[in-house]
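Any read-out appearing in this document is the output of simple, stated calculations on the displayed coordinates, not a laboratory observation. Keep in mind it's a predicted model, so treat the numbers as computed, not measured. Cβ atoms are built from the backbone, for glycine too; each structure is taken alone.
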Structure 1
Amino acid sequence: MRIGIIGTGAVARTLAAKLVSLGHQVTLGSRSRDNAAATEWAHQAGPYGHAGTYPDAADFGELVINATAGTVSLQALRLAGADRLAGKVLVDVSNPLVFAPDGEVTLDPVNSDSIGEQIQREFPDTRVVKALNTLSAPLMVDPGRVPGAHNLFIAGEDPEAKARVRELLGEFGWPAEVVVDLGGISAARSTEMLMPFWLNMMRHVGHTDFNYSFKIAE
C-alpha cells in the first residue's frame, strides 16, 4: 500500500520505519522539501521510503496518517490540501497537548471538542479514524514491549475506514480482540483526554512501555 505521513517527528518516523519494514511504500511529508529529518529518514529507508512536502504525502498515500502535533494539525492538513485528502482514510494519531513554561500540560481543544472532530469537520470528504494516540511511538508498532493483553482504541464515523485501520493495526501486531471501537469521532475527546494522565504515569513508572488494559465483569 502507498501511505503518506503528515509530519516528520519521532512518531512519524517510527510509524514510517515500521510500514516500510512491512513492505509498504511511504512518503514522509514536511513543510519544506529540504527537511533534514525527512531526507535522512528516506535515505536510510531504502527504495520504499520517500521524502516530500505535506501535499506530496497526501497525494501519494492511498491511506494518510496525521502524525503532527495536535496544536498544528489543522494547519498542516490545510497545507496538504483537502482535494488530496478527499475520499481517503486519514488516521489521526495526534494529541492537542499545550506545554506551559512551568511544565504544566493542558489540552486545546478539550472536553466539548477534540482535534479528531475538528479535522473531520474541516475535511468532511475525508474518512477520519482516531487511533494510536494513547501510547508511545515504539509501542504503537511493537505491542510486545508490554507483556500480556492490552488495549487500543479507535473512533470514527466510517465503518469501512475503521476496518481498514484495524487491518493495519493487525500488521503492527495488535490482535483484533484488543482493538476497542468506541464509536463515532466524538469519542476522540476521551482518548485525547487520557494524555495528561499518560504523562503522569510516565513520570511515575520512569519509562513509556506501559498501556491500558481493562476487563469486563461476567
Structure 2
Amino acid sequence: METYLPENEKALEILKYQGPTSISGIASAMGVTTEGARFHLLKLEKEGLLKSRSVAKGRGRPKQIWSLTQKGHNRFPNTHAELTANLINMMRETLGEQAVDQVIERHQQAMRSRYSQEIDNTDNLENRIAKLAEIRTREGYMAEYEKEDGYFLFVENHCPICSAAKACQGFCKAELLSFNFVLGQDVKVERTEHIVSGERRCTYKITPK
C-alpha cells in the first residue's frame, strides 16, 4: 500500500482502500492493538475526518464500523479540482460543447500514448493490468486489482480529478476507452462502480474475450 498521508493518519488510507471497516480490521491493517487503533480513530473522529456507526449482527454485541467523512475523503489529492472544473465550464460557455469534446479527445489520445509506452501489449493480461494499476496509483488513483474466477476486478479507490469528471463526464468515458485500448482487443472492460455516481470507488470488470 502506497503512503499518501502522515503516519498518524494511516487509518484514513486504510479506510480509503477497504471502505467501512471494524476496529479490529483497522487494528490488523495498522499492525497495532485494538486499543491502539481506537486511540487513533477517536482522535481522527474528533477532527471530523471519521465517523462510526453500530451494526448488529446475530446475537453478539453490535460492531462499531468506521468510515471516512467527506472531510476525510478531502484529505486525498484532488488535482486542481476547483480550477479545472471552472475552466471546463467557462470553455463550454464561451466556445461551446464541441470545443470541450475536442479537448477530451486530445486528453484521451495523450493518455493512450502515455500508457502504451509503459504497457507491453505482448505481455500476458495480468501483467498488463498490474502495470496499469501501478501507473494509475502513481497518478493518484490508489489502484489495485483482484483475480477472480474468469475475470479481473480493477479498482480505483480515489479519483484525483473527481470535480473535473463531475463537470464533464467525457473524462470518465475517455478513461474507459483508454483502458480498453491499452489492455488489448482481446479483453472487454466494463465499469461496474463509479465514484461520480456517488459510489465509494470506481471498479472495472476486465474479461478475456
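Quick notes on this one:
- Looking across 1, 2, the calculation of distance in nm of label points 7 Å out along Cα→Cβ at positions 95 and 167 that yields 2.9 traces back to 1.
- Parent structure of the calculated result 43, 30, 18, given that Cα extents along the principal axes in Å, for residues 31-102 alone is the read-out and 1, 2 the choices: 1
- Origin of the value -10500, where helix-only ellipticity at 222 nm (-39500 (n - 2.57) for each DSSP H run of 4 or more, over all residues; to 500) was derived from one of 1, 2: 1
- With respect to Cα Rg over 2.2 N^0.38 Å, the largest value across structures 1, 2 is given by 2.
- Read-out mean count of other Cβ atoms within 10 Å over residues 15-22, computed value 17.5, structure in 1, 2: 2
- Identity of the structure behind 1.00 (criterion: FRET efficiency 1/(1 + (r/R0)^6) of positions 111 and 135 (r between Cβ atoms, R0 = 25 Å, to 0.05), calculated), options 1, 2: 2
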